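In what follows, structures are represented as structure tokens.
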Structure I
Amino acid sequence: MGTVENVQSSEPDEIVIDDEVVIDDEIVIDDEVVAVDTENKLTDNIFQDIISKISSMGPKVSLPFSQTFSETDTTVDLKDDSLGYYIKKCPNIGNNPEDWVDTLSYNTLKDSYLIVNDHVKEEISSAHKGFIEHLKGNWEYPSTFYEGSGIVIGGGGKYSLQAYAVISAIRELKTTLPIEVLIPSSLEQDKPFCEMLNTKFDDVKCIFLQDIFEDQFLKTHKFHAFQYKSLALMVSSFQNVLLLDADDFPVRNINDIFDNDIFEENGMIVWPDFWRRTTHPYFYESAGIDIDFNKRLRNFYENIDEINETTDEGKDSKLPYHDFEGALPDPSSETGEFLIDKKRHWKSLILSLYYNVHGPNVFYHLFSQYAAGQGDKETFLAAAHILELPYYQVYLKPSLDAYFEPKEDARRSVAYYQKDYRKDYQYRFIDNEKNLNDFLNHKHTESDSLFAHCNLPKFDVIQMTDKNDFTYVKDDEHFRAMTCKDCLKEVDLEKIFTVAYYEEVCKEDQSENVFKYLVHKNHDKICKYWKKRYDLVLNTVIAD
């Protein structure tokens, strides 16, 4: 189940079908082995060796069964080798303590959402433990391939345009860190974009899979969707990386983001999602990790730091499962922005790729049980945790930027702001902030915002045009989308990316438009909409 062969399509989120099961977001492998030379070219390539082992050592398990909901990585065909079956999706459990009562306990997380098939437990456990042991004894850090610090963003097709907006904001804020944009496929389509980056910005370039892997390998083997984050980290040239989604914008100058003892000591910084952790207990069992039900390390009701309480309720405890020693920390993770020192966390990176390759049929389900945001977001932290490597999790709650959508008669989110990890550390360990409500209250820390993750509506040029987003029903007048002044301070992020979009996409001579995926779209409709937004941001300021 861990391989797909002879895939020719270059679409990044394609679903590939084999004889038995739909496998979404899989990697296809052959037996070639490659390594790194001193000029960042691959000859006998360590990366292909890693990927080959990841594929061959994965659990032979098919998608979980579900009749209560349908997703691309569930099925209505229950098999002997199915991961299990869903009773229902795990609910999105947020920061309201009333929602926490016995919803996060061991028994609830084990028996209420995903029921793991007893017949495949040994298969999963044997594969999982076997790969971890193999990883510990193989693949030393390729020091000749990586150096320095920089920013990595995923691109390709429409994501190249979004990445261009992020890069425009980064340079507008005077951040000079080098930037690499991963182009996973379609070299010819994105070549004009990459040439434009080279001429328009200092120290920005594309990295192509064609330059990393052999041509024959790429003709028959494709990477997909969630694998791209781990892959981008692996093939980028930097040792220290800030990984950004193509819809995640820094809102401050971040030249010094790596220059801190917290990062140097841990080598990994992870930001929080809005939701409590709902990882299935079997994930830990499959990795050979014991959870100590007699030692409660954290109490999210009252204190985010280690408390070291003893309990005697065992597995029947109604306390949150992830309060106990050995479990991943609460809350769940969000990886629109992510900091890593690849030298310190080289093997975490490899294990995260393992979790992503075998995520759609096994690990994504075990990490989240279909709570909000199921996908790659837990893989990095989980890998470091399993390998007992250090990491720092930010606890400051993200702040939400939202507005009232008149066409839907409902409140709609635009972005959420993740906070500065250095301020998080200051409040927790220097100022000794102990009032949990004050500490986690997003309103109290809006001025500490460091990133704006614009995941809805992603400020996608075509999507916003088609939906006529951010306009009033009665007169079709446009209004501002981003309004959190305390989060943005003096940075008019919406102006930066709107100007970048309009001036690049709506050139009079469309032969100069480097975003070739837009060539056959309705140019007049797109530019009519974006001209109105362009005029709006040039003539208004962020509303109070």
Structure II
Amino acid sequence: MSRSAAGGRERREPRAGAAAAGAAATAARPGPLTGVPGVLLAAALLLLVARAALWLLQPLASEDAYITFRYARSLVEGHGLTYNPGERVMGYTSLPWTLWCALGLLARVDPVAWTRATSLALDLGSLWLGWRMLAPAAGRPSAGAFAVFFAGWPLFAAGAVSGLETSAFLALLLAAAWAVSGGSRLAGPALGLLSLVRPEGLAAALVMLPAARWPARAAALALAGLGLAALGALHGSPVPQSVLAKAGLYGTPGPWAGRHWWEWLSPFPVGRFPVAAEGQHLLPLAAVFLVSVVQGARTLAPQWRSPAALAAAAGVTVWLGYVALGVAYFWWYLVVPLAALGLLAAVGFPQLVRGRALLAAATLAVLGSWSVAIPVYAGRAQAEAAAFAPVADHLAASGAGGAVLLEPIGLIGYRSRLRVLDESGLVSPAIAARRRAGAGWYADVVARERPEWLVVRPEVLERGVAFAGAGAPFRATAERDALLERYRLERPARPGLGQVLAVYRRAGEPPGAVNR
């Protein structure tokens, strides 16, 4: 071999060695996901898939979300936090969420996409916080159990795509517990925001307040006080009219009549199987869920200042309030209580497991719940779209103006932009008060307000029974008939197409005419 060839090899070998060393250094360099447990990564992927599936299956937000969207749009358009311009009624339940929706509208982003993207990010944050809370307090098996349950259970995905503030409520509750337990300077602002994100948030914040340091307590109380005072100044009361109206129409009958809030937790049926769809979905877990919750509570009790214990206590307090009062059931109310109970169950469940069979069965129950949940949540959304969207578009296209009296005020109110007279009283306190006074409320409201439009379910007129809540709409059949003489049917209901609402328009008189 020539000397030049040997020298070339010597020159090449150091280069090869340097390249190998560089590759090894690159391989050893930590990436963005280095150190993240595989179970947590899998749960995050499951969470994304679950939320994306319902996002695609539900083109519209939940009906009640459009109430908040209309308030946010009104604020952006310069009418203030009002549903009907000039009427300062607090028909929304979350000031922070309404302001956040207004920010999205100000940025010209569709509110459905804006709220869903926000909730998706918040759910990822809640997943991470739940893991970080449980791993040191109860071990990685408990953290993994919560991660799979939260990521894969359909109710949480439905809440995230609803357009409502449920994901924000849960994320704030977990963040406040984390900040309070760690003595963070953010504990006070987190507790203050939690107290304003929903009416129940105030109770959740008060549960965690004793564990906070004094500066955090002062900051939380100051922020909550300022927020409540602002609401009182804007609307005359810091209590949402929607809360007052629902309590008046549906009542607070107590824990037995309101057992839809807890019957799914009992492995012993109490005279019936769960009536709510969410309770039916949870029923296969009942045999181990309650025992796991009790065991988890016993485990976390000595660690009462830990973030997991604080978050669980706050969420369970919200749930116990629903139970004690027998609050009317709305499915999205269950998101935060179920997450809190899920934290406790995740702590207790690994203590019951011997081997992998029960763990595998529980995982299959979570994943299998989608086979029955998709028809429920997608079906609800599709039914609302079929029932409300055509009416909303019809009223918007009419260009007639005037007021409309109806019960489903969300999508129809948002798209039509008409002045809304709300049968349930969520944005119309006078109607709520009249309904509590007894029969004939519908006839009296029409006589007083003289709306241009009536949007009504035909069975309300045929049977003389309100769709929901207290008070018969008419005192007698003759009163109903006299009312219908002043209106003509403009768009009939089409039940076969899912269009369950009929549209009547005032006949022969311009909107706003007065009795003589």
Exercise. Given that FRET efficiency 1/(1 + (r/R0)^6) of positions 191 and 463 (r between Cβ atoms, R0 = 30 Å, to 0.05), derived from a single structure, equals 0.05, which label among I, II identifies that structure?
Worked result: II
Seminar exercise, completed: Matching 49, 35, 27 (Cα extents along the principal axes in Å, for residues 231-382 alone, computed) against labels I, II points to structure I
Seminar exercise, completed: Comparing distance in nm of label points 7 Å out along Cα→Cβ at positions 279 and 311 across structures I, II, the largest value goes to II
Exercise. So helix-only ellipticity at 222 nm (-39500 (n - 2.57) for each DSSP H run of 4 or more, over all residues; to 500), computed for just one structure, reads -9000; which one of I, II is that?
Worked result: I
Problem set entry | Structure responsible for 35, 30, 24, with semi-axes √(5λ) of the Cα gyration tensor in Å calculated and labels I, II on offer | I
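Bear in mind that the values in this text are calculations on the coordinates, not laboratory data. Bear in mind that the values here come from a model prediction, so they are computed numbers and not experimental data. Cβ atoms are built from the backbone, for glycine too; each structure is taken alone.
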